[in-house]
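Right after this note come the structures.
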Structure I
Amino acid sequence: MSTLLAERKMNKNEVEKWYDDNKEIHKDFCNKIQGLLKDFIDSEGIQVADITGRVKEKKSMLEKFDKKSYENVEQLTDVVGVRVISYALEDIEKICSLVKGQFDIVEKDSGDKSKELGVNKVGYQSVHYVAELKSQRCEWLDFKRFKDMKFEIQIRTLLQHAWAAIAHDNCYKFSGVLPEGIERNFYLVSGTLELMDNEFQRLVDELNTYEQKTKKQIESDKLDIEINSTSLYEYLSNKFTEHDNVEKTFRGIDNVIIKELKAFGINTIRELDSYIKPKFLESYKDIKNSNYLELLRHFMIASDATTYFEKSWNKNWNVIRHSTDNWFEKHYPDVDIYHLANKYRLGFRKY
């Protein structure tokens, strides 16, 4: 925008032309910010429900310009907006810390809406930041054209977002002045959602505590722990520390492998540990591209193939990798994989 326009009040036609002239750069800017936030959040291992971005619609932008009696478009700080939706309250603080570390924050235009409610009110909650790229980043070729451009970041939980989408963002019927009884019930729902957010965070805290406790028990060889997703993961992570060939994942079906283990007769970490012999630990370094799901199935087949296929398998999978077949031939020749494949109609694949 020219210095001349910045020194006087812009009329509606000038604002509209400015919007049209800059729409494409705003789209590019929005995509860049969205990508940066995703990279920053992923690098910290924070799981979020969604990261979205948008360029404000022209009509909405013009309405805000008039409503706020702005002098010029430099006062429009949310033409580009990005929203981060977390699962838990604890992640809000982590994401806020990231944002403040990676961008320059315009403090006077930023704030936490939940703190504005006070202790005796319920309603819209979200952290809002108006920000700019740091000057060092604007020296990079991909970001030079975005120098001095402002954008808004909203950070909220999934439940806060549900409330905002229904009420604050006027996506349903609850705008304007409501009948007193309906308005009261409306805010009771808001309070319930806030309580649910707090309860969900309490569950997350309990799980974190359980994970730490279980990890210490396993490291101390106190293995009389029931098998569940947490105890199984912590045990395998501790037991197979030297196995870079094993991906630390159950591929999202830990419930299935736990059922298989229990059908096999293994209900505690102690029982599992008694089955996993030094031979299996050492030999499993030879297998290619495995994961915790395959590892547990391989150990059950190596221990007692008949019991596994008759009691645990339950047709949960039907393909054997050739590299697995080679591993069995080398280390467990008594396990006749080809006979098992024929008996249970299992296929083979090269990788």
Structure II
Amino acid sequence: MYAGAFRRGGVALSDAAGDLGVLTSTRYVVDSARHVHIIRPRVQAVAGGLVRRPLPVPAWDAELHFVDGTARTAQYVLVLDALNFCFWGEPRWEVQHRGQWLNGYWALAVALRRAVEEGVPILDARFLAQMDLADLAQVLRGRGEVPLLEQRLASLREVGRGLLANYDGQFANAIALAGHSAVALVRLLVRDFPSFDDVATYHGREVRFFKRAQICAADLAGSFGGRGYGEFDDLGRLTAFADYKVPQVLRRLGILEYEPELARKVDARVFIPPGGEEEVEIRAATIWGVEDLRRALADRGMTPTAVQVDWYLWELGQRRMPDEKPYHLTRTICY
């Protein structure tokens, strides 16, 4: 079926130009922040250290993800990012893959790949719309407790219903409607799958982050190597993905600085409420810490996207440092 058949009453494709309002809405937070600050001299220093070594673009790991080069892979990416949030806890939830125990995002990736290989219809919208907790617990089985299991189930049911109601059950049809625009795809995701509509309120103003929606577009580009369902003309319009690992790395690098009371809470692993002033400032500063670093690199003749800078920092965050400070702890479905 042609993409135009799925056009609905919301945003026309011609409206996709421009950004998503993430940079503009988070700018106010950064300028008003009381708890988190961006240290501009450190941005310049870090950029100076990176200028002679191009940022690596991580390849999509076909060993840990499901990849078959078809619309099923696109469906897998949507399911993956519908569940791509809040993995921290003790003991860590882990899934075994070929004799190795993986945790966090990688545990999710291999659990969903395992489900596909076992014939569980995790890529079928009707199955998703009617899943129950026992189904999901079986898909995610491993050791340790899966955080926010009921919220994950709600997210998957929402994906199934949204696909059936709007896209004949196929995420590929949403991608076709977006017309090679990552921005348009993000807008479709936040419109038709409400759990992707990642916004907060700060001093009475709406603040947009759209973390999982943006990472879904980037993951499509990665899983398809920038071709087919992963071909987008405007990936450079996406921002960083405001989570808890990237601000941890920015703080390690000295780009982010927390006021003493917030630093004490984070370092003592005190819960930071979602949507509170401190948490919104951490996420907004993450967006702009990455953006300032990207611009500083551009001033030095490099042309990375915010997605590339984010990926570099996230990969850096996978390497544990002896004196590493913790990431902030927030229970949320946004990241």
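With Rg/Rh (Cα atoms, Kirkwood Rh), for residues 273-320 alone computed per structure, which member of I, II shows the largest figure?
Answer by largest value of Rg/Rh (Cα atoms, Kirkwood Rh), for residues 273-320 alone: II.
Comparing FRET efficiency 1/(1 + (r/R0)^6) of positions 57 and 145 (r between Cβ atoms, R0 = 25 Å, to 0.05) across I, II, which is largest?
On the way: I: 0.65; II: 0.15.
Top value of FRET efficiency 1/(1 + (r/R0)^6) of positions 57 and 145 (r between Cβ atoms, R0 = 25 Å, to 0.05) goes to structure I.
Relative contact order in percent (Cα under 8 Å, 6 or more apart) was computed and gave 26; which structure, I, II, did it come from?
Source structure: II.
For mean projected area of the Cα convex hull in nm², the calculated result is 16.9, so let me know which of I, II that is.
Derived from the structure labelled II.
Only the coordinates and a few stated rules stand behind these numbers; no lab work does. Only a predicted model underlies this, so the values are computations on that prediction, with no experimental measurement involved. Cβ atoms are built from the backbone, for glycine too; each structure is taken alone.
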